[in-house]
Structure I
Amino acid sequence: MACVQRISPRIDFTKYAAKKGLNVATIPLKDKSTVKILSNDTKFEEYYLKNGEVINSMKKDLPKFEDFSIFVADRLANIQENAVKGINVVAEWTKSLMK
């Protein structure tokens with residue numbers, strides 16, 4: 001399963017993602033927090049932020065496409081349940097991959 005990654009409570013996600021070769025999507029959540037989704041073809045990381053500080057995180061490396069696609073579909077559906085009304089998590093994540 002996923003592991004919790006120890007990370008500084010404040011991080012520059014743009015620099016971190018560029019260094020790791022990841023794309024970034026930011027999703028606002030109903031509880032006024034946000035989730036940053038950092039991903040590429042085999043890696044998926046989630047960082048939950050409240051007031052600009054990381055309060056929870058998860059990182060998964062899945063080299064097999066089938067495993068990756070199943071995992072990502074589940075995670076995006078979970079995030080969608082908590083997203084602000086009107087936000088399409090899959091669309092936002094897909095846009096991040098196009099950058």
Structure II
Amino acid sequence: MSGILIQEGGDLNVRVSGQVTFNTSEHIVTAALAGLGIAFLPEEEFGAHIEEGRLIRVLETWCQPFPGYYLYYPSRKQVSPAFSLVVDALRVYRMRQPVDKNR
């Protein structure tokens with residue numbers, strides 16, 4: 001498995017070996033808390049653990065701000081009611097989030 005670290009001025013492709021694979025971010029955080037390895041996730045997933053000293057940042061100069069998610073979809077005259085609900089819910093959620101000056 002390989003991972004790419006991105007920093008202003010260049011990228012670094014790192015070969016990672018190991019025997020642990022997870023399907024959810026919750027399990028990744030649990031493994032990191034247990035000392036099984038390094039977790040690479042958006043800070044929202046484990047920020048409280050960092051603030052409380054249970055986890056530390058490593059390779060901090062390689063951590064880029066995450067600008068957020070984007071939703072791309074084809075414009076159509078008729079979108080399904082279910083899809084419209086999802087889009088509206090995401091808009092409301094985004095408006096309620098505090099402004100993060102690092103994004």
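Nothing in this text is a laboratory measurement; each read-out follows from the coordinates by a stated rule. It should be emphasised that the depicted structure is a prediction, and the values quoted were computed from it without experimental measurement. Cβ atoms are built from the backbone, for glycine too; each structure is taken alone.
Some observations on this one:
- Structure responsible for -8500, with helix-only ellipticity at 222 nm (-39500 (n - 2.57) for each DSSP H run of 4 or more, over all residues; to 500) calculated and labels I, II on offer: II
- Calculating relative contact order in percent (Cα under 8 Å, 6 or more apart) for structures I, II picks out I as the one with the greatest value.
- Among I, II, structure where FRET efficiency 1/(1 + (r/R0)^6) of positions 16 and 80 (r between Cβ atoms, R0 = 41 Å, to 0.05) as derived comes to 0.95: I
- Which entry (I, II) yields the derived value 1.04 for Rg/Rh (Cα atoms, Kirkwood Rh): II
- Source structure (of I, II) for FRET efficiency 1/(1 + (r/R0)^6) of positions 56 and 88 (r between Cβ atoms, R0 = 35 Å, to 0.05), computed value 0.95: I
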